Structure P
Amino acid sequence: MYSFTFSFSDFLSTYWQKQPTVIKGGFSNFEDPISPDELAGLAMEPEVDSRYVARQGENWQVEQGPLTFDNLPEDHWSFMVQAANHWHPGAARLVSPFRQMPGWLFDDLMISYSTPGGGVGPHFDQYDVFIIQGSGKRRWRVGPRKDDYQECFRHPSLRQITGFEPIIDEVLEPGDILYIPAGFPHDGYALENAMSYSMGFRSPKQQELLSSFADFIIENELGDVHYENPDLPARAHYGELPAAESQGLISMMQNLMQDPVVMQQWLGEYLSLSRHNMDVISADPLWQGEELASLLMQGETLFKIGGLRAFYHQGNPQIVYIDGEQYPLPEGCESAAHWLCNQDSFSIQEVGALIHQPELLALLTKLVNMGYWHPAE
């Protein structure tokens, strides 16, 4: 199990979305949770999001996965696997220490393998990232956040920027952690064969929230109400928009956003939907409720698949949101929200007497049959 050597609460108050920092030895005795060969195996799978980046002088080469790893140069190349925590249980365990962060902010764990000189060039990201150094060494330079960095186009698939004066220039060794807030330019390259683990936290933009909310309103056939004004006055200026009428139209929109039931459902569904593919395999043959109950009572543990997002609203554990859908819990079963949403697994120890609740058992059976939870094997 991985654990920090520092106070994460102190880190948040001092650095989170304020300034970049290097935490030397953030993990003690760090060992890679995945081998380069295992990572390459994931990169060869069509369902997995992967990328290969190589450089020869000023010429850059980029290939999107699935990768083949044929005729590789000796050095100056990297490959990356996005959402590796969705596909590899060992990699997923590296996420655990970061669960002091809000689950809805966490995006994914990207893992990269680089040969000497391998990297993607100077760039900046619109999300916060913790870069954990695994085996090998990597040099990182981080610059100040400014609005006037110029993009350069060395390859259509790379959004690089021109040079910057570093405020951090460090060589990371196994267990070191580099935190980079959104908008700070950075550039890293391997000094030797190296593994890096990038824990990304992505907050939604206003336009993403508004676009998603509009889709939700349309899909659920809400807001099908026309503007009405039975006290409409005659007017002398046909082309003028009276303030009262403008406010009436705005209020129509705001009323939808002030409905707590509507907002909780939309937000729960939106935030629980994963941006990346998951290793979802539906049960075949399908489980029956009695079979699942028997399995749990025999001591079996059910494990959540990697990357599955499950949430409930504070003060309202009667509804859980899993992978973009809402699931009401039967009355008296609200405690299930905790072990469904806050834990990677559950067993009869958590379920207890609720195993005899037919509606809850039916829901658990449905989730297992959908492939969201599974027995150990």
Structure Q
Amino acid sequence: MKEQKISALQLFYVIVGFEFGTAIILGLGAGAKQDSWIVILFSMFSSLILMGVFTQLSLYYPEDTLVTMLPKIIGKYLSFPLIILYLLHFIYSAARACRDLGTLLNTTILVETPMVVIIGIFVVLVIYCLRGGVETLGRMGETVFPIYIMSLVVVWVLLFSVEEFTIKNLTPVLGNGLKPVLKEVYPTVVNFPFGETIIIMMFFPFLNNKSNIRMVGNLIILVSGLILTLNAIIILCVLGSEIYGRSWFTLLSATRMVTIADFLERFDALIILMMVSGVFFKVGGWTFGAAIGISQLIKINQNKSVLLALGTIITPLSLLIGNNFPEHLEIGIEYYVPYFHVPLQIIIPIILLCIAFIRKKLNHNNST
């Protein structure tokens, strides 16, 4: 697996697709109402600092993933429980993304199909792709991502035709002050989806040109942030802040309002196709990171058997997360983000960078 390499462009496609995942159709920053798009914009700029932390760590240890650099930074014994936490984070996050997709499909086009069947088949497809290695995932990104973006642009153009579309839904800007915006930025939106780009540290060793690490990382945050901001603006203009805050899948709700000449309507399939594509990269990214991390932890050269084991874990776990979708969302926002995302995606990486910086300085002084 380690001999395989991907280009900077392939990594960009995969991680931006990973960023979109479920975020593109969920109502990000809904607590800020008409200022939800400002929440995403603020989170994007804040996340550039986080990406700077991730990329700098990878520049310090260019041949190491997050799992293999931890023992070099804080030692073998301190790093072991931290590695286990990160691997559990990757697996649980993959299961959460599967549950999002399963709920969408089960409530729209596959209403008679058991959710376990939907998620099980999807996970099998993801595992099948990942067994081909990181190059296969990179080529999938090259193929799927341009189609994904074109589909999104088509949806945006269709939304402009909705009779209820009005820019007044964005006013008054900061009508409730800055406090609701900042409350949504941290800890929620800065962690989901932007902080989840910590998974990129599991991909950097496979990059064929390590000098592109910082450029790729920053472009991923900027491009995904701007597209998500524009998407939120268009959806708010169609739905308004009240429906935006109540809807589970805001992009789907907005698209259902599209009707052209009372003939062309029900573009649900296009949104569902986009959701499947985005979640494919989401689940694929988390599962790849978990498989590589487990293989490196137990020191085996191939991870195909690990991928099969992860497939059998992720499917049932996705069903056990919550009894229903509202409970699943509540667990994520109220508990998982503040108590797991914040330490694992913000606090610990910053501490690791500080320790790595001191180690590099001490090593440099000793050598001179």
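Rule-based calculations on the coordinates, nothing more; no lab input. Just so it is clear, the structure is predicted and the values come from calculations on it, not from any experiment. Cβ atoms are built from the backbone, for glycine too; each structure is taken alone.
Things to note:
- For -22500 (helix-only ellipticity at 222 nm (-39500 (n - 2.57) for each DSSP H run of 4 or more, over all residues; to 500), calculated) the corresponding structure among P, Q: Q
- Per relative contact order in percent (Cα under 8 Å, 6 or more apart), the highest-valued of structures P, Q: Q
- When FRET efficiency 1/(1 + (r/R0)^6) of positions 258 and 282 (r between Cβ atoms, R0 = 35 Å, to 0.05) is computed for each of P, Q, the one that comes out at 0.85 is Q.
- With Cα Rg over 2.2 N^0.38 Å derived as 0.99, matching label from P, Q: Q
- Entry that produces 49, 39, 29 once Cα extents along the principal axes in Å, for residues 114-249 alone is calculated, selected from P, Q: Q
- At a computed 1.8 (distance in nm of label points 7 Å out along Cα→Cβ at positions 106 and 290), which of P, Q: Q
- Distance in nm of label points 7 Å out along Cα→Cβ at positions 74 and 298 derived as 5.7 - corresponding label from P, Q: P
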